[in-house]
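See the structures that follow.
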Structure P
Amino acid sequence: MTQRKGFTLVELLVVIAIIGMLVGLLLPAVQQAREAARRMQCNNNLKQIGLACMNHESGNQTFPSGGWNSTYVGDPNKGFGKGQPGSWIYSLLPFMEQNALYQLGSGNTSTSTPKLDTDEVLSTPLNPFICPSRRTPKVYTLGTKSYSNSNFSANEGAKADYAACYGSTQFTVQNTGAYGKKNKDIRNTASTQPTGVIFDCSATKMGELSDGTSNTYLAGEKFVYADKYEDTYNGDTHVMYSGPQADTGGTNGNSNFRSAGHYTSFSQNSGSIDANGTSYPPMQDKTTTNGGSSNYAPSAFGASHAGGFGMCMADGSVHSISYSIEGSVHACLANRRDRMPAQIEN
């Protein structure tokens, strides 16, 4: 009699169970590898931003300006510096191989506020300004759909996952920026001046960074509610080419700017730093229903990554900053002129 060879049902079930266990063990490792690759890409985005800022500073002797306020977008006819109504992101376009996009709408040199043809500019997402762990480069829902110097009126536009550091002060947007004014008359006139490198009507020079470029925040990842990636909320409502808006409590947020808090003074005490004010601690993205409704969230730095968020320093270097960074250290790193030797905590 011929004997048949094969598996019994029990043996087959055991093999399937083993394969299932192996897949279960490998899947987290694969996911971690993918996240590591996305995080590396995110850091590379920040590196590109930092390099563009260095090239801007080299060519114009100042870091990019933050624009006039949130009601204006970029104008190619206004050049660089305090006279540029658009955000710091707009000023970086020519230094990131996007000069053609920057030049769209040029030719209108009216001294009164123009209505620039910026539909294409405001509707063009760019890979270097989107964190791959959070969302994809596409247009997203806007909360603010019209701007003083633009004919744009769409419901969706290009957003950014990176924000310039406004400093360790509240958003005191108060400027005389307007068409027809000379650059020397365009400035933030608030009694409490922003302490970051990039803010409304800024023209910060390298020599103004008293703590050194390697110890001063330039731009980093911003906190966004995890259930609002496709939607809009106070800290993510404008296109990426608009300037900051005034906010005394951190609740309104600024789509393209973030702050380390609202501080009034710093001092050293036995080698440690004492800071007097309100901290805006960085946070990992979380939903609005999962304890993420902090009133300062729209003004805080943060990311979707575990452990910490990416930050580009004023020397162009990129670091991972821990979410548990001490508030006073976070504030000093955000302040270009506090003269406190705070060290980066990775």
Structure Q
Amino acid sequence: MNDFEFFGNLPKAENFIEKIKDGNFLFSLVISYTETCEIPGITFAGADKDSIKYTPPADAEYLYYGNCKTIDKIPMTPDGKPTPALLTKTALESSSISHIVINAGSKISPQLPFIQTGLSPGKNISVNSAMTDSQVAQAVNYGRIIGRTLASITDCLIIGESIPGGTTTALAVMKALGYKAKVSSSIPNNPVILKNQIANMAMERLDSDNPYSVIAQVGDPMIPFVTGMLSSASEINPVLLAGGTQMAAVLAFASKIGFNEKNTAIGTTSYISSDESANFKNLVTEIADIPAIAVNPHLENSKFPGLKAFSEGFAKEGVGAGGSILASMLKTKNDSTKFLEFAEKEYQRIFTSL
């Protein structure tokens, strides 16, 4: 527990941990896409505009196989900074937590068994509405169906996401819903000005304060789908939203359409909660009366610069890393030292295979 930081409703955090620590976990990865990510300078996910669309399926494949099918290599920068899926994979495998992949708008399908929703990718919010109101309603309803099913077969449903450019659409959604959001980034020099410009351009089209219309105008498909999952799953069993900025946007939409606060928590990495360019802690507290937990994997102690980079502002979070590490530590009773040992072993494996 020394590796955990609690904020938001502290008594609820303790109760939530007590409720889930000895149960079974199921990790669900929702992969999606917004064309907003194709705006230059917005995301660190993918080497260039054409390769970004392969990041979500590649993350999903890596979790299953330890390598990728849709692209030749595991998503990694030329200087060895890996996808945060490495942290997720390490957490899930070291604790034998099962996982499932859901395609909720990814441009490219992963080459593995997954739940197919048939949802379309989101459009570039700087020039178009992301979706139609009916597409948002469909995403919420499909999320409710799948969330109810998954929650019924586990003691705690963990929901992570992979959607390049998602912090920008999340920013637009939270601002449009009335929250003073400052969001994190996958790069150390957070392009705050650019993100706010895009969010403000998208908000100029708003002609309604109806939450469904807000998501349709300025959001992405992941947000309504995961909101639907949360709204139904939290009525059955505890739900851990695994992520930072994007899950705060899910929480914001869910707060408008309803969910069970007693059964919901948000889990992320300390790299998000301590990000001075964002206001994650205050934001979660403002949105809902739920516990929030940040886990510190102490990657600054790694012997590998590529892993150490997470603690220096690269990626910070993604693919449900924080929530999955939290669940892994609860299940195995391992601390960050043991987790780092496993993560370094996995990093060495993928780096030597390149």
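FYI, it's all coordinate maths here, none of it is from the lab. Since the structure is predicted, the reported quantities are computational estimates derived from the model, not experimental observations. Cβ atoms are built from the backbone, for glycine too; each structure is taken alone.
Looking at relative contact order in percent (Cα under 8 Å, 6 or more apart) over structures P, Q, structure Q comes out largest. A value of 8, 31, 37, 19, 4, 1 was derived for P(r) over Cα pairs in 10 Å bins from 0, in percent, for residues 94-277 alone; which structure in P, Q was it taken from? That value comes from structure P. Suppose you compute mean count of other Cβ atoms within 10 Å over residues 54-61 for every structure in P, Q: which one lands on 15.6? Label of the originating structure: P.
When Rg and Dmax of the Cα atoms in Å is computed for each of P, Q, the one that comes out at 18.0, 53 is Q. Taking -13500 as the value of helix-only ellipticity at 222 nm (-39500 (n - 2.57) for each DSSP H run of 4 or more, over all residues; to 500) derived from one of the structures shown (P, Q), identify that structure. Attributed to the structure labelled Q.
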